[in-house]
Structure I
Amino acid sequence: MRGLLIASALVLSLSPALSPAAPLPLAESGKPVDVVLCLDTSNSMDGLIDSAKRKLWTIVNDLAKIEPAPTLRVALYSYGNDHYDTKAGWVRKELDLTTDLDEVYKKLYALTTKGGTEFVARVSRDAMAGLKWSDDKDALRIIFVCGNEPANQDKEVTLDSVAAEAKAKGILINTIYCGSPSHQEAEGWRQFASQAGGKYANIDQDRAEVAIKTPFDDEIIKLGTEINKTYCWYGACGTAAAANQVAQDKNAEKVSKEVAADRGATKATRFYCNAQADLIDRMLTDKEFDLKKIKDEDLPEEMKKLKPEEREAYLKKKAAERTEIQKKVTELTAKRAKFIADERKKEPKSAADKAFDEALSVILKEQASAKGMKVKE
């Protein structure tokens, strides 16, 4: 919602009383939140990977309820796959911490399972060492390591040493055990989370959750596509980012219409930010942004045709168009969320039946609240 308020200021800035060259409002940033997903990609984890593909956008939309909206970065690791480097302990970094959620989904969508040996301590250690985490004292730094099998398989890197390192660095390691809470292996996952200052949850990764269709899905998806038309792609990254946006729309729809609607809803939040390739997101997040400093050859084709003094007004007009669409999406998303909540109340559910997105969202909200972030329900 805060993203909409900020972008609404751009609409006001189009008033004749204001000069087209008036200063552009910057987004108010909340505290930094760095989230790293470490997903087991051994043979038994197809359900987990499928859940992640289905629920990434739901999780992001839940985080959007934090006020003020934090600066969210997401990274992705996978482990336990026989196709990976043995010397690296079958661990692979898929993506560095980034605000580019399209790139996160691209990497997530491409994950496949094969193998193998799951080194929980190794992937957690590598995630701590291999990323440039926020050094802000108020930052929330979180790892979710998800999998099954014993957590202590790694005989070179111990869970105790990794937990101690996590506490020293102020990184919370949360564990998601994909199996029964009564299984003897679950205790190792629970203890590791406790030692690392994090939380433990278990899920049935093979439980087929019934997707709830709503009367609002089609319109949200349609408006999500309309939002794409407001982007002013620029520079070396622009063409690839534009293509990736469309590709991930298609990937979400391939999973299900409900996932595509979740993704459409995310596009109306501040978390969906492409500042590295979109001029509107850039001007909202970069204090040093100056449109006049963008080279003509890096501008979108439609802006190259404009006189230099006309370009800022054009950018504000496109921002205003985006704001209007996002407002409609936000209104529909609220109605959709209520519809889904009402339907969920009709379903019997036990504590041991927690879904992937619910497990992550509950922990994220609790840990954000502990950092002084206001989580709106």
Structure II
Amino acid sequence: MGRLSVALDVLPLSGELTGVGRFCAGLGSALAVRSDLELHTYAIARHTRSASVSAAKALGSSTHTWPVPTSVVNKLWARFDVPPIEWLVGHVDVVHGTNYVVPPSSGAGRVVAVHDLTAMRYPELCARASLAYPKLVARAIDKGAFVHVPTHFVRDEVLELLGASPERVRVIHYGLEVPGDPSTPLPSPEGTSRAGAPYVLALGAVEPRKDLPSLVSAFAELARSHDDLELVVAGPKGWGESAFWAAVESCGIAQRVRRVGYLADDERQALLAGAVVLAYPSLYEGFGFPPLEAMAAGVPVVTTAAGGIPEIVGDAALVVPPGDAGALAGALGQVVGDAQTRSRLVELGRARAASFTWESCAAEMVELYELAAADRQAR
């Protein structure tokens, strides 16, 4: 097959980047430099300018935009096969929906990303808009779309809950940005901790499935034997803020818990570099970027055996049961109090993180694109 033309949904690049946005940025950048690919980008939303600007900056190209509310288009595509992607970008060989939704097409192969199935397993932990995703994915599968997932755990979820054919679901691990030069440290963002105070770090949007109240409880227990230790929670605001702050107010050491918002990449790296340990106490996760980021930065990780996390961290992190604040406190205490444990996890973590690259992700994705395009041509 010759040079493939691919339409990539870059709407996740708009606004503050969460995990899906990081995936979209990393994959898009790696695809944009490949000589065997002609990359087109698109964004469908009422306000598409920010997505267009972000995509152009990240991928070096203009973006096809359609200023229609995303919810309206999703409702339409949940029932009908119009409008097709060709109305927006012209002829392409493949269209890739990077966030659960792939447009119908008149002749292109279709690939849809499923990052996890929280909306089906734990609908009470989801924002309302996310609850529409399973129906959209199921319809895409029924219409012949291929599915890519970040872990074998999510693949099993898709097979079980959505009835996809095994041969049409492909596991492709996401990549990781290489951290900057550690010999030139950056100042941590203001307000993250007292000068020189050691801290446990949590990264990510504050939403219920991240289970930050359990982390606050675990930290309160750990703090009894570590007078100078603090907890820093960094990431975009989410619909778990009220539960998080309720846990902080009742923990008895609220003055040692610090909350900072969304961070630019350099601030994020600086905050990571200064942490004693990264805590990632999720209840359910399809992949999980923060543990990998921490390992790449030489920071030990304590996380949970939730969803696809064990598949990502391997033996390079301490793993505890989800929702068990006592076990979480014990594992954090082991890392904070034992230099040998920290050293072992740092060494294993760096080696583990190095195996996740966007170049590898893009190469596997192109193989999937070729399969989807050939499948469509054969019909």
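Given a value of 21.9 for mean count of other Cβ atoms within 10 Å over residues 123-130, calculated from one of I, II, which structure does it belong to? Answer for the origin of the read-out: I.
With mean projected area of the Cα convex hull in nm² coming out at 18.0, pick the structure among I, II it was computed from. Derived from II, not from the others. Could you figure out which one of I, II the value 15 for relative contact order in percent (Cα under 8 Å, 6 or more apart) was computed from? Attributed to the structure labelled II. With distance in nm of label points 7 Å out along Cα→Cβ at positions 275 and 291 computed over the structures I, II, the top value is the one for I, the highest of the group.
Comparing distance in nm of label points 7 Å out along Cα→Cβ at positions 131 and 315 across structures I, II, the highest figure is found for II.
Identify the structure, out of I, II, from whose coordinates helix-only ellipticity at 222 nm (-39500 (n - 2.57) for each DSSP H run of 4 or more, over all residues; to 500) was calculated to give -12000. Traced to structure II.
Readers should treat all values here as calculations from the given coordinates under stated rules, not as data from a laboratory. Note that the structure is predicted; figures quoted are calculated from it, not measured. Cβ atoms are built from the backbone, for glycine too; each structure is taken alone.
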